[in-house]
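> Next come the structures, one after another.
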Structure I
Amino acid sequence: MPQDRVRIRKVEVLSDDWYILRKTTFDYLRNDGTWQTLTRETYDRGNGATILLYNRSRKTVILTRQFRYPAFANGSDGFLIEACAGVLDEQDPEACVRRETEEETGFRIRNVQKVMEAFMSPGAVTERLYFFIGEYDDKDRHSQGGGKPGEGEDIEVLELPLDEAMSMVSRGAIVDGKTIMLLQHLKLSGLMN
């Protein structure tokens, strides 16, 4: 059993500002039967959910563009094109994507479909991300979206042909992992044929 291979020795909270950064010292039972003491830092931001909105008849998707400081700090301009997403905040994943979709894009979606779950950066981040797709139509739009300014959100809503979004992935204009995964899923699903 995996839990029999890990013995936690010590957990220290290094930061509890935006999210929680912990340093954990633990013993790990290696495949050769020996124990090894390791130290790892984990960033706990909570679990999240993401959704790609698509319009089958127009063959378009709804994406967002917003400033991401960590991407900026790593040499990009910081403005990433992404699928709508958010932290669960103790909601179930489907309720989260419905809330975030309305806040960020202005759409109230009716039908959503869960397509996968993934750990996006399991070497350091504890987050499990739940992936959804959902069909939209003009009548589903109830506001302009844009996010919550009080939370620092300044979100631009983009409607793009799926083929253009896929081309943007190929040329490096879309570099967000969750978005690339959802675009590829949609393209391979046959829903837009």
Structure II
Amino acid sequence: MTWKILGSLVAGVCGGLLLNLPGGEALSLVTDLALAALLFAVGFSLGEDPELWKKVRSLPPISLAVPFLIALGSILGATVTGLLCRMAPGEAALVGSGFGWYSLSAVLIAQSYDVALGTLALLTNIFREILAILFIPTVAKYFGKAAAVAPGGATAMDVTLPIVAAHTDGRTAILAFYSGTVLSILVPIVVPFLIQLLQR
């Protein structure tokens, strides 16, 4: 995955150098296509599991709040960290609203708000995923099984799901998949909403 990320980044730099059309037309086309492909992939992953909602209904009702608490914690944590780094609070919150989904949030921010901030969102969410992979076992051991769902954010439905499952239990794995799914749905809602607030 790391090589895919780095390879895509290098390919993008090369493509930008070769297809640097006036007015940013090439970038607009590429980002529109990438955004459409990413949203299609999310819909596909939801549709290919017919048992998804049955699994979700088996969770305790209080568990349904988990992804929303993770979303709130991600945005508040990013805002506080941004203040310490002398960033504008709104822009720091925007970076945190990717919830670990580096590809979509970076595209949305770069396309609709600022390329530099989109790059920061990309790097921030990549580091979040790497740190989640490293620390989920420790979080599960010392803070509880449900807490192990939080570090991965949106990636709890795919990349970090096997790690959560390996260090918790079956019910927590279902919770992780549910949480990651909800956070993935929230990203294309929350990111544009925050961008609109910043552009006012």
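> Looking at structures I, II, which one was P(r) over Cα pairs in 10 Å bins from 0, in percent, for residues 95-150 alone calculated from, given that it came out as 22, 41, 30, 7, 0?
Among I, II, the structure yielding 22, 41, 30, 7, 0 for P(r) over Cα pairs in 10 Å bins from 0, in percent, for residues 95-150 alone is I.
> Now, a different point. Say we calculate distance in nm of label points 7 Å out along Cα→Cβ at positions 79 and 175 for every structure; which of I, II gives the highest result?
II
> For the read-out distance in nm of label points 7 Å out along Cα→Cβ at positions 87 and 103, a value of 2.2 was computed from one structure; give its label from I, II.
It traces back to II.
> Out of I, II, choose the structure whose coordinates give helix-only ellipticity at 222 nm (-39500 (n - 2.57) for each DSSP H run of 4 or more, over all residues; to 500) equal to -25000 when calculated.
For helix-only ellipticity at 222 nm (-39500 (n - 2.57) for each DSSP H run of 4 or more, over all residues; to 500), the value -25000 is produced by structure II.
> Still on this structure, please answer the following. Computing distance in nm of label points 7 Å out along Cα→Cβ at positions 7 and 167 gives 2.8 for which of I, II?
II
> Let me ask another. Tell me which structure, out of I, II, gives 8, 31, 32, 17, 10, 2, 0 once P(r) over Cα pairs in 10 Å bins from 0, in percent is calculated.
So the calculation was done on I.
Rule-based calculations on the coordinates, nothing more; no lab input. Keep in mind the model is a prediction, meaning the values are calculated, not measured. Cβ atoms are built from the backbone, for glycine too; each structure is taken alone.
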